[in-house]
Each structure stands twice: as structure tokens, then as C-alpha cells.
Structure 1
Amino acid sequence: MTDSPTATPSPAPSSPYLPSSSRIFVAGHRGLVGSAVARRLAADGHEVITRNRAELDLRDAEATAAFLADVRPDAVVLAAAKVGGILANSSQPVPFLEENLRIQLSVIAGAHAAGVGRLLFLGSSCIYPKHAPQPIREDALLTGPLEATNEPYALAKIAGICQVQSYRRQYGAAYISAMPTNLYGPGDNFDLETSHVLPALIRRFHEATQEGREEVTLWGSGTPRREFLHVDDLADACVALLSRYDGDEPVNVGCGSDLTIRELAETVAEVTGFTGRIAWDTGKPDGTPRKLLDVSRLTSLGWQPRIPLRDGIAATYAWWRSGQER
């Protein structure tokens, strides 16, 4: 079984920012993002260092600092975070704010104290204002109100960007930030209470198909537009940024195109074989009307996404089903 619907890209050449055979600590290696980044870095010949939560609680600043001082990696990728969809963000604002702040403060400060020369902080596109001009440029940050349903999480991620910028300005650290769009792929969370929209749709339509149901009801109107990027494409972008970018400003990571949630649902229904009706509960929130990232800063570095959305959804569905059937 493969994790990606396309061939693994060729290893990236060595760079002054990311020398070949670097020792890289991937924080959050068991998650959707961290696992993809770890796979890609290992494929490029780097030594990937990981710790699970039982071995190292990244919310514990003292323990994290001691670990980084002992291991002294060449670089850190901060992919660890508490994440979830609209329902989870709305019902659990405190941990979405506080746990993410603690993780970021522990890892970034600990990396600097340990003399780590390179760090990539991964944020989220939810940092941008709810009604930002589309496609959203990086300079839209802090120009308007955030989407209320995930404001605590967004504020934590904005604080992470500020922390990275502060270490750059005060200490000259080669630390950078990337802001991914909506992600999906192998390793995603398919729990209906806490997952993001795409894995939740895959599970909903799969179960409806298996049970022979004639209708699936989804939250909202189906009209908001969203952008989706396969996590293996994100991993490629992370390597490109670590190898080629060293700037103050965060860098958007997306595919440069979007579709409505209704169109997404129809695609997932087709992939999973659901042939019934799709109903919409318009009494439930839609969230941000549109969220499409301007990725020109990233593409100027020579990066392009490789995985078409339908192919990626089909591969992700196959990956999830294989786990269900074991």
C-alpha cells in the first residue's frame, strides 16, 4: 500500500539552509502533517528524530528544553498542535488556545536555547481575517476580525508567527513560518466529533454507502469555498522552504484553486460510491465564506503541487479503508 497517489519526488539537493544528512527533530510526527514531513525528510536522507507524547510532553517547557539541549538537532520542524474542525474548536476553545501556546513556547524557545540553527513553524490559514480579499496574501494578517468559530486556535498560531519573527529580529535566528491551507491524506483524523471536513465527509459517505442509506445531511449551506492540499504536497513544500527560504514573513502553502463544500461533498460521494441524496442543514454554521491562499511567494521558489484533488481523495479513502478492514 502506498501513502501517496503519485511517485515519491526525487531527493532535494543539499542547501546552505538544510545541508544533506541533517539531523531534524519533527515535533508531532504521529499527526497528519508531521508523519508526512518525517517520511519526506527520511526519503531525502536526513536523520529524523522523533519522540511520542509518552516520551516527551511538548507542553512541558522544562522537559522540552532539556531534550533539545541533549539531542541538539540541526533543525526542528514544529508540526505538533491540537487541531480539529468547527465543532471541536467551538466546544473546546481553552485547550485549542492554551495547549498550542504551550507547545509553541516550549519548542521554539527550547530550540533557540539549544543552539538549533534552523526551525520551521507550521501554522494555519485560519490566521487570516474572515473577510480577507481573495486569494489571501500573507500581508492580510491582522487586517480584520477572525472567524469566530476558531479564533482561539488562530490567535495561538498568530502568536507562533510572532515568536518566530521575534527570534529572527532579536537573535538573527534562521527560523521561518509556513501557513498551510486545509490538508488531507494518510494519517488524517476520521473521528466525526473532532475531524476536519474532508475526512469527516469520507467517513460519513462511506458509512451511508455501507448501510444503504438514501440520504446524508451535512452542516451548513454547502456554498463556502475551500482549498485542499494533499499532505504529501505540503511535505514537499516544507522541504522547499527549509532548503530555499529565509525571510521574516510567513509563507502560504496551498494549491492555488478552490471549490465549494457542495462540490467537495459530491466528489467524495462519487469516490465512496454513495448514490443517495445530499441534504444541507442550513441552521448550522458555514464558517468563513471563502478561504483561498495566494501561493505566489512559495511558487516563486520553484515549488508546485503534484496531486490532483480527486486522486488524492481516492488514495486517502483507500488508506482509511485498509485500516478499517485490518
Structure 2
Amino acid sequence: MKTLSSSRPRRIALVSALFVVLGSGALAGAAPALPSPPDRLNILLVGVDSRAGLTADELKRFKAGGTGCDCTDAMMLVHVSAARDRVSVVSMPRDSLTKFPGPHVDQRSGKKHGPHLAKINAAHSEGGPSFTIEAVERMTGTPVHRYLEIDFRHFIDAVDRVDGGVPICTKEPLKDPVTGIDLAPGTKRVRGGEALQYVRSRRDGKMDFGRVLKQQKFVLNAWRTVRNDLRHDPVRLWRIASTLRASAPSAERSFSVPEMVRLAARLGHLRPADVEFATVPISRFNPTIEGVGSSLAVDEEHAAEVFEALRSDRPLPAARPTSTSTIPLGLGDYRPTGGTSLVCL
């Protein structure tokens, strides 16, 4: 059993190391610049459907059984402005249809592919992180500077490191027999397993669009919570960053732990109102495509305007006055929203 006297020197040493890495002014918001790029920053954040490392008990308790597809169930392009005064997050639904470049070798089968149509979430299972980055850059015309991949195991572990858990909220009862989430209206703080159930849930009548919104809401509230760790417990922040990075530490353009902590320090002053979220404009459901299945058609003209704003370091464009989507209930419409509306109080 560790005593306070035996653990304290290690804690002090780690805090001292953080100050060396970050610079003496980092925790006050004056962190050193990331080594690349020197100004604006685009981060590809993906959640991978991999159950590796989960115990039999966890698979049962969190209803995460079955075989993982090693595909991306969450994909967000996060733009940090050059002035570090705004963050724009654009989600890409996993079933968005795109065209993969060729030739390339399928990492699952060893088969060589030419260019072919596919859902964007298949890029990871087909070619891993580097191919995922390439597919997103081709689809959006936007450079990816940093990559962060999180699987089920490390998502649970990272949330468990957040003091008190992460708040999630719902206006209506949310009960999903597939993931096991069962929430009454209101706000609840959750640990890692229940958080995973929440971000995976899409049985609310809104299909994957509802899941995307839950993922955006979770990211915003997790960031607000972890931001407090930056001020009060830098050791915990370092450990959370280390856990997140552990899913794919050697991935191309992967964040280093010092980079993540530096960026968190530089963004520590941001309010929810300084963060904006949107989903790529979707025009319709595609007819079933052989070898692809059901998919969503991206409104390419409208999406080009959204990604041009990111490349130009501008805020996301406003929603169009008239819907351009035929998806029922307006689910495919592009509706940027400020982070304030996603805060769980």
C-alpha cells in the first residue's frame, strides 16, 4: 500500500517535469507553440469500433459484445484557429459515401484495390490510420495536421481518469436496449463504461445523426470538465492525454502527449460559446450499392463551402435558409451550433 509520504515525491517530480515540458507560463495559458503547423491546426479525431482489451465482464455489462469492425464509428475534423480563439468541429457520419484512392493494399486481406466507392468509416479497417487520413483529406480538401484515435478500451480508461466523471444530459428519456444506456431526463455524471454506452447509442429515432449529436455533446462536456484539471491537477491531465494516445501511439501524425497538454493549456481560456459544431451537409440516402450497402450522399457543393471556411480559418458558414436535404425530419440538414447549447448543467 502506498503512503502519502512515498507517493508525494513522485507526484512532485511529475509536476516539475510538466513545467519543464510546457514552459513555466504554460499552465497560465502561455504554452509554447506546437511544432507544426505554426498557426491554424486541423485535428482528425476518430473513435474506432475495437473491443480489444475489454474483459468478458465489461463486454457484458456495457453491452459491447460482438465482433468489432475496426471501422470508425465517430469521425470529427477539429479546426483550431490560428489565434487560438475558436474551435470548429465538423462531424462526418460514418455512412457518408466517398471514393477511396487506388491502388492500395487492403490490410485485412492483402488484396490490391483500385479506386472504389466506400463508406468513409471503412477507411480505417481497409487501410489503417494513414489511409484514413488520406481518405479524409481527399474527401474534404482539407489538410490533417494531427491524428488522434480512440478505441473502446482507452475511451473507458480515459473517462475513468476524469475526476467525478463527465456530465451527460437528455431532455427526453433515453433507453437503448442495444447499448444498454438508460437515462432519465436531466443531467448525470458518468464513468467510462456508461459514457461508452451513451456515445454509441443511436436508437432514439434519429439514426446515426442522433449518435453524432451525442458524440458532439460528450466532447464539449468532457472538454469543459478536463479543462478544470488543467488548472487544479496537471498530473491527472497528463495521464488522461497519455491514455487517449495509447490507442494508436505510432499512427501517422499522431499527437504526442506533450503536444496535447500544450494545446489544452493554450485553449484553457475558451468558453463553450467559442466552440462551434456541425455535421457535414447530407443531401439524401443513396440507393443500395453493391459491395457498399446503404450510404449517405454528401451535398458536395454545400460541404465544399464548409471545408473552405476551415481552410481559410473562418467560422463555419451559417445554415442555408432553405433545406437542401431530403432526409426525413431535417436530419441531414447542415445546422452549425454553438457549444453553449450543448452544455449539460
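Coordinate-derived values only; no laboratory data. Since the model is a prediction, treat every value here as computed from it, not as a measurement.
List of remarks:
- Test item: volume of the Cα convex hull per residue in Å³, for residues 123-306 alone calculated as 120, pick one of 1, 2: 1
- Which of 1, 2 yields 2, 10, 18, 20, 18, 14, 11, 6, 1, 0 [P(r) over Cα pairs in 5 Å bins from 0, in percent, for residues 115-226 alone, calculated]: 2
- Structure (1, 2) behind the derived value 151 of volume of the Cα convex hull per residue in Å³: 2
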